[in-house]
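Just below sit the structures, each encoded as structure tokens.
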Structure I
Amino acid sequence: MRMDYNWLRVGMAGLAIALSLTVTTAAFAAPFEFSVTAKAAFDRMIEASPASVAAGLKKQHAELQTLQQQDLGWDAEIASLRYQNEENEGKLQKRIREIDAAKITSLAEASAALKKQYEPLFELYDTQKTQLSLAKSFKNKELTAIMNMQVEATKAAVQAAKKKLAAKEAEIKQAKSAATAKMKQIRDMLGANDATVAKIKAAKSAAGTYKKLFATEAKVLGSAVRGGDATATAGSFTRMIDYQRQILIQKVNIHAYEGRIADTIAKAEAKMLSY
């Protein structure tokens, strides 16, 4: 958003000035306006002042209104961008948690199916070992020899089955490890926004300081206007305009920081798509 001082000057003189001589720090607050009493006093001051002084005061008042309208414009753009960033990051965080989830689930299901497939084999092996033990306890050499052959044959099949199951478990473990690494990579990318958020907080704090100065000066302006002091009024306008410009600088910075956050999220999303 460009600081164009001309786009809001049109129609400025026709604004209805009915609010109190106050300034609020809330976003989307109404711009500075005179109360009805203060406006009447300001108009009398304008009428009583030399043409050059009157023109200067009117110009300052209009400029202050324009700057505050721009302030509201920046607030709207910042809020819109921040909302979009929060929405996009929220969606991305959900996707991060789901990285390779389908793959891992598929591997786990395959492993469970394989285990079920081998259950009869493992049960047979346990039964044969029990029978071998009984044959040995009966000291029946012939039966023991037969059972021992059966156990050894089944043992080879069991070992092969266990090897396959171990390979499946290793595959699942590797998939989980890879998913964790991908999650960390994306989260680390998003973590770069922490420093930017800190800068936003600092800019907000600075803007808040100038808003307080602005509000304090607004009271001084009110006194000067009611007292009919054109010089003091011009001085207050000058300070308020300066404070408002400083506020706008911070708003521009905040918008740029939100843009930087948006760029980081976009890069993280692009990385996500590469997986």
Structure II
Amino acid sequence: MFKLGFIGCGNMATAIMNGAVKSNFLKGEEICVFDVDTEKANLLKESLGVNVLSSASDVAESSYAVVLAVKPQVFPVVLPQIKDGVTKNDTAIISIGAGKTLNYISSFFEDYTPVVRVMPNINAKVGASMSAVCGNENADEELLNFTKELCKSFGDVVELPESQFSIFGVIAGCSPAYAFMFIDSMARGAVLNGMSKEQALKISAQAVLGSAKMMLESEENPWALINSVCSPGGTTIEGIATLQNEGFDKAVMDAVQASYEKDKRL
């Protein structure tokens, strides 16, 4: 019996497995995988020592929990294939498929099947994801704790009601792109004043990384931290005033709202 199985070995599944093994949450031999692209599966076998099985059903039948790491549009094909294996072994389902609800996933299995949804973000690739977790009524504390510890192996995690998954997806899933855009804009401002783009990007990215760390580790609210950087009549308050005059706050809030409204239309 394997502790965790993966159906699909794409970028996110690979990031999760890398985090789980490199953090010593799981050993490679405790993981089994299946992917129709056997090359992807075999690469993970070579790099992490995972077990490659011959079918999705075998993974479901052989694991305590199985991670659905295929594209959401493939769920209607894959889920019926693993139903018998899930039922035979009382396997728990952990889905990372965007937009597929607990009720939707549960409808393919027996009424008693435990199902958990996980929404990671792209930063899982560098072990710094922000993930959300929720479970159906059959997901007990043991399964939820296992899932949260798995998420902590490649970043951090919060447990949320499923009703908040859409807005979570915006502020955790879309925001890396917003942050990349902010970093690039900072760097271009430096390039305008004579610095190389490569050096400016490194400086800007590290400054944002440090600021995020300070925010997470501080008991101060964001404006208290902003005020601590702003000297009277100084350069920082001049920049803050310009950002506010140019509508920075509203632009960010509007971006969040636009992404949220788009998510609801999908």
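Please treat every number below as a calculation from the coordinates, not as lab data. As the structure is a prediction and not an experimental result, all values here were calculated from the model. Cβ atoms are built from the backbone, for glycine too; each structure is taken alone.
A value of -16500 for helix-only ellipticity at 222 nm (-39500 (n - 2.57) for each DSSP H run of 4 or more, over all residues; to 500), calculated from one of I, II, originates in structure II. In this comparison of I, II, the computed figure 14.2 for mean count of other Cβ atoms within 10 Å over residues 94-101 is attributed to I. Which structure, out of I, II, was relative contact order in percent (Cα under 8 Å, 6 or more apart) derived from, given a value of 13? It was calculated from structure II.
Here Rg/Rh (Cα atoms, Kirkwood Rh) was derived from just one of the structures I, II, and that gives 1.50; the source is I.
When distance in nm of label points 7 Å out along Cα→Cβ at positions 166 and 230 is calculated for each of the structures I, II, the largest result comes from I. A value of 1.7 was derived for distance in nm of label points 7 Å out along Cα→Cβ at positions 62 and 150; which structure in I, II was it taken from? Clearly, the read-out refers to II. Could you figure out which one of I, II the value 1.2 for distance in nm of label points 7 Å out along Cα→Cβ at positions 214 and 246 was computed from? Corresponding structure: I.
From I, II, which structure was FRET efficiency 1/(1 + (r/R0)^6) of positions 110 and 126 (r between Cβ atoms, R0 = 35 Å, to 0.05) = 0.40 calculated on? Considering all the candidates, the number was obtained from II.
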